[in-house]
1. Relative contact order in percent (Cα under 8 Å, 6 or more apart) was computed and gave 24; which structure, P, Q, did it come from?
2. When Cα Rg over 2.2 N^0.38 Å is calculated for each of the structures P, Q, which structure yields the highest value?
3. Taking helix-only ellipticity at 222 nm (-39500 (n - 2.57) for each DSSP H run of 4 or more, over all residues; to 500) from the coordinates of each of P, Q, which one would give -12000?
4. Can you tell which of P, Q yields 2.9 when distance in nm of label points 7 Å out along Cα→Cβ at positions 20 and 356 is derived from it?
5. Suppose you compute Rg and Dmax of the Cα atoms in Å, for residues 12-179 alone for every structure in P, Q: which one lands on 20.0, 57?
6. Given a computed value of 1.4 for distance in nm of label points 7 Å out along Cα→Cβ at positions 172 and 196, which structure among P, Q does it belong to?
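Read-outs: derived from the displayed coordinates by stated rules, not from any lab. Bear in mind the structure is a predicted one, so any value in this text is a computation, not a measurement. Cβ atoms are built from the backbone, for glycine too; each structure is taken alone.
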Structure P
Amino acid sequence: MTSPFDKPTIESRLSVRGVKWHRDAADIIPLWLADQDYPLCPELKQALRDAVEEEFTVYGSDLAAREAMKAKIKRYNNIDVPVDQIMLTQGVIPGMWLASKHACNPGDEMIVTDPMYFPFFTVADVTQVRKVYWKLKLDEVYKFDIDRLNDLITPKTKLINVCNPHNPAGRVMTKEELKGIADIAVDNKIYVMVDELWEDVLNDGKKHISLASLNPEIADLTLTSWGFSKTWSVPGLQAGYLACTNKTMFESIQNIGAGILRGTNNFSKAIAPVICSGKADYWVRDMNKYLQEVRDLVVKRLNEMGNFTIPHLEGTYLMFPKFNYGLNSDELDKVLMKEAKVSLNKGNVFGPLGDGHMRILTATSKGIMNEALDRIEKIIPTLEKMRA
């Protein structure tokens, strides 16, 4: 029996309306956007059908969704948070903005990793907060060096941003790394924003640990944000949620967002009980198994065809290889687009240490991935000549 994750073809994906496959010309294979090529889980599809049949397009309460989220946060994340301290959001990015507005004033400092998911940088810029880079080094396999973090702390440090599992480094943080962050935050009374959007997408038996689950002291300083888009292939629904155990902090972010943030749509609310109940967890297990096979395929083929340094992908479906050809990310992007007809995400948008890297989406079928890799292999001589 063919796996549903192995079914997507270039032709079938071009028939789906969406920015990933239609931003560029039809002969480009797009592996740049963190948007799966996989079909919807049947249980989610049925929940959406039911919502349409019910004509659930009126103003709708989000209480049932928040109750389901509360139970999931307790069961999976080991955080006990009141249902009234959970907020539905349009993805995880609003949580970044709310955390910055709550914790920081213009001129303060926030910690961001380098590399890191670039909306964290955007939030710092628009809230007029100075970014301080906590360097994650490729030759250290992207270890979260706690001593290095501690050296960055000043009286102006008001927020530490954490992405776990990490986009784009692909790391799943260890309990020791998380404890190191928690100790620094508690000792210095620094707030922490944690993006746990990728919490379900794990390889090699890795286990996700939520920072706020470590102890009440760090929970009191932490705002955690989650979402459905990456695990469940529903980015168009803009389904996110955040929570914090500190009531005063939650009321502050509610006030900051009042009149600006209005939660999310009814279709997101309709799928929340299905996802948060665990009834469809079989889909995630099967997907992760397939994703690991695709990851191993990409690693094998890249190592055979050329000169790449490939960080081990512990979580997410975003591989972040360094192309060892002496070219920056902009130069690599031009060659890949023009010569290989493959679109990847430029590594330098994720921070200075991302230059020379390209981020590759692996959440596609082996057929599409092999075609993309065939195209990349054909331009290796061109990359060699450019290096010379």
Structure Q
Amino acid sequence: MSHLSCTQNIAVVINPEQPVVVRLFEGFFNYIQNTRKDWRLIPCNSRHHSAPKDLGNTFDGAIALPPYTCFLERQQFPTVLIRDQTCNITSEVSCVEINQSKVISIGVEHLSHLGLKRIHFLSDIYVDGMEWLLLREKMFGTACKSIGAEYSIFRAKSGQTNSVDRLIGWLKTLAYPCGVLAANDSKAMDILEAASILGISIPDKMAVVGIDNHPIIARYSTPTLTSISLNYARIGYVAAELLDGLITSRDTTPHTLRFSDMHLYERESSNAILIQDPLLQRAVDYISQHFNKPDCLEGMYKTLGASSVTINRRFKQELSCTAVKHLALVRIRKSAYMLKNSTNTIKEIAFATGFNTQQYFTHVFRRYTGKSPKEWRYDNNGISM
């Protein structure tokens, strides 16, 4: 693709106080370095712009975040909005739409896979601009109903002096074991604090999952927090790529890209599987110990003296998956850890986690993560080996 040699000014309309801005800019800059070094990003504080005339004709394109984007729809230059998944809303400009249903389904599926039949959503008090919160609540209920889980939604405002006290009161009403999916990592940190005060063991009695994969909260909370990354750096990259196409082609037709490249990072707050069935517990333990053997499942059936039909029925009853899928998930988690924390080649990691060939490893890894092992390793630590 050929580009103009002159510098192009790109407005980035943001509220600098939004925590995701830094990660979005990382994606913007990655795209510029890879593809459009002639772009100059110009941050525009959304709180200082309220009318179409404010941006004038000084820009060649714009990227913007809601709820400060309405006036951009009447601009004369190409614009891309980054917004949450919405219903019954049309836009006159192109959008990268964050798939909130995928975020919730990842969290609910993870907690269900731990054997939990009671799953709760810790939400916040809605204020203007938090439509994403209502979406997550609605989709949480839908996801739980689809797997037959008992569920509830509890709303508690973060930052209030009695917020932890309210959570303590709520936790006293729950039946255990259970899982909690928090609306974001800050809410998850609140629930970990309340659980600690009550002496509720995490994750044995209650597994906790956050959303955002905050670099401080998720990694340094006690226990460390399992969290779902919305991959904002990648969202920024995709938005810049979409804008580039609009500028180059001069296409005025609105385009909407649904972004679903989210990932769960499992840590201490949910790394225990709670199983009532003794035979299934033995099967899970066997897989944990022998996942690196290509004939793991055959060895398990023989060791346990049970048929594949019997074992798979138990897996579906308690963990809502087959033995094959459980083994694949164990292998993917182990391989993802090695990709991030070792310098082993992808081929070495494939064999170390029970795959017969690197090609099959790549196929399975992409099926469960949406990325090849090489792409996943680069996105998580910048190593491309």
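1. On the way: P: 24; Q: 15.
This value belongs to structure P.
2. Values: P: 0.98; Q: 1.09.
Looking at the calculated values, the largest one is Q.
3. P
4. Here the read-out was taken from P.
5. Of the options listed, only P reproduces it.
6. Working: P: 1.4; Q: 2.1.
Label of the originating structure: P.
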